[in-house]
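Quick heads-up: structures coming right below.
Computed from the coordinates by the stated procedures, all read-outs in this text should not be read as laboratory data. Predicted, not measured: the structure shown is a model, and the values here were computed from it.
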Structure I
Amino acid sequence: MSSVKKINAATVRADFNDLTAVVHYTRAAHELGLWASERLLIERHFPDPTRPLLEAGCGAGRVTIGLWELGYRDLTAFDFAQELVDQAISLAAERQAEAIRFFWADATRVCTEHHDLVGRFGGALFMFNGLMQIPGRRRRRAALRQLFRACAPGAPLLFTTHDRDHSPTERALWRLETIRWVRGEQDPRLVEFGDRYFSDEAGRTFMHLPDRREILEDLTATGWSHTFDAMRSAVASESKAVKDFSDECRFWVAHKPTRA
């Protein structure tokens, strides 16, 4: 009986370096820019544009360049896929934003391997469900801990996830998936309940879909203090282009506690 290889970090890196994914995310970086909901929450929770910000999972630079265009100037951004980082650097040059520091890094080890980042940032972002594209809850928590290390006390963290409980349709689909896992009939490549691995216009994509309790537990376990969460549709009305590009998601804001 042949064994099936589980999805791992190498799988995700290869998928994001694939030409289909690179073209998809590069087009969005050039044409789509910030969503209305992203802009609203960025301006609300990162009110000082002079504070240094760190963006994890920056992809081809869609959000990073959006931050620059809002007036944020002390920006550092990294991604797991070198091909996407190269596209972000190219876009920054095109938009005269060469001052942005882009580099390749693994979110689960970024401060361990880049000691100059520790405690440096007044805020961090991990947008477009990037955190949920890390296989394994232990590794997602490692990424949250690394961002915690990178931030100064009081700094906010803004990120997004899906929510498998957000609609009757989703709840029904996940009840069926529960039965598959109980019977051992789930996709054998998946690591944990809540995982999906699918193909679409962006190429092959791994995604973990949590419920709200899971994220609250993960924030607590990694030192973050939960501040806010809401579905995107409750934050702002989005354009058709944004809705075509991305499904509904949940925004999260947490803070690194201020210690005396």
Structure II
Amino acid sequence: MTVPRLSELGPDLLVTTRPRRILALSLPYAGVGLFAVAWLAGWWWLTPLIAFGIFVAVVTATHDAVHRSLGLGRQATEWALFLLGAVLLESGHAYRATHLQHHRTFPGDDDPEGYPADLSMLGAVLYGPVFLVRLWWWAYRRGAAGQRVWLLAEAAFPFAAVGAGVLFSRGLLVYAAMMIVGSWIYPLLTVHLPHRHYGDTPLTQTRTLRGRIVPALFLELTYHLEHHLYPQVPSHHLPKLARRLDPVLAEAGIEPWKVI
């Protein structure tokens, strides 16, 4: 079955307003500020919840920056990838290289991001500590000289944060540990579970989760099928895209997974 072109579904799905762009780019740093306030106030029990929010905000904004759906120019996109990656002590440029490759080739052999889809659930969990390292190395080996400069600078993030934390701030050290360990869930949560038992067609290579609370908590990243079909649509429009695709999915016999 052929899916409709995006022009048939509505050009409004591509619009990102300036306030929406500012919100997407500022949320991660608001989360960092909230983390600092909670730590200094002694509310340590609250910091894991804030860290979760930071992860979701950064992944969503970086994801849209990678697909050029935030309305940023070329140079602004480079800096957005760098600064957003810094929040999670990760490489935004490595993510762009490997994520676009994922969209081009999944389920192919040269897809480092999609590799955990073929692992067992336990294998995806155990793969967590090396996942981002392998993505960075894949991107570095294939990157041009200019991209390698960004990649090398980004590779210093976790070492600098841990070192500064050891020398100057226990709170920074805890933050760095949460960001590094938290990234270990990526293979399971963002690759294995969405693509597990994938099929041979674009409509069956991943899944979509529908609900009110869970998609909102993940800033609409649960609409994975919709994103794979139309990667140029920004995250905040995925619920609207999903509603317009409902008749198409129903005709194809695709049933979204229901969550709260």
Structure III
Amino acid sequence: MYESLENKVAIVTGGASGIGEACVRRFVAEGARVVIVDLNDDLGGALAAELGDAALYVHADVTSAEDWTHVIAATTERFATVDILVNNAGGGRGTGPIRRETEDAHHAILDLNVTSVWLGTRAALDSMEQSGGGSIVNISSIDGLAGVAGVTTYAASKFAVTGMTRTVALEAGEHNVRVNSVHPGFIETPMVAKGGAASHARLAQAMSWQPLPRYGKPDEVAAAVLFFASDESSFCTGTSLVVDGGHLAGPPRQKMQV
């Protein structure tokens, strides 16, 4: 650790567990002060208490514009500015084929995975511009780069995050705000752990052809997020980093005989 985020202030949505928690811990270890945004008060409050003065927990619904106003106000009141935003909150992958998806589920997933990123980005940009720049990191998915049967709305939402990332990067560059996306594959998170035997079997089969045939760890995604959040990526904007064990490289081909 070399404190690559020293004197930086970060907001991490969905920061109480999983990939978000890993980002929070890594950011604090790298010298940042972090606002943990979540709905799970027990986990979020406990994490903030453990990390001490470097962390603040804020209860907020990331699909609410009013709550985002509260998040930014709480952040600037405690830490004065916003330098980094990680739009990590999301979910709703396993809804089934399009003809089995309900309209309610469709709208809920779009709100959680797309509207939240749109609202968070809009809310953070003013503060970032006023302080001379910043970095927005959007957590998309490998499903935001390649279609996958059975998760139409989820994949559409993650493609939207990818497109929003690239478009806002074009708009925000003149203000020295960089916008990038990270695309995790199968990551060992509490959400995955809650899946039943059938779900775990499907995931194991899906991972079997990866060059690295295992679950990724939240810390491995956090390392990619850290790169985009830090000045180490100062010439990177509007681009993506995939953390998937090689899953998108494609299924294995028969080895050539030499």
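Here are a few things to note about the model shown:
- Origin of the derived value 30, 16, 13 (semi-axes √(5λ) of the Cα gyration tensor in Å, for residues 31-158 alone; candidates I, II, III): III
- Top of I, II, III by volume of the Cα convex hull per residue in Å³, for residues 95-206 alone, largest first: I
- A value of 20, 47, 23, 10, 0 for P(r) over Cα pairs in 10 Å bins from 0, in percent, for residues 15-86 alone, calculated from one of I, II, III, originates in structure II.
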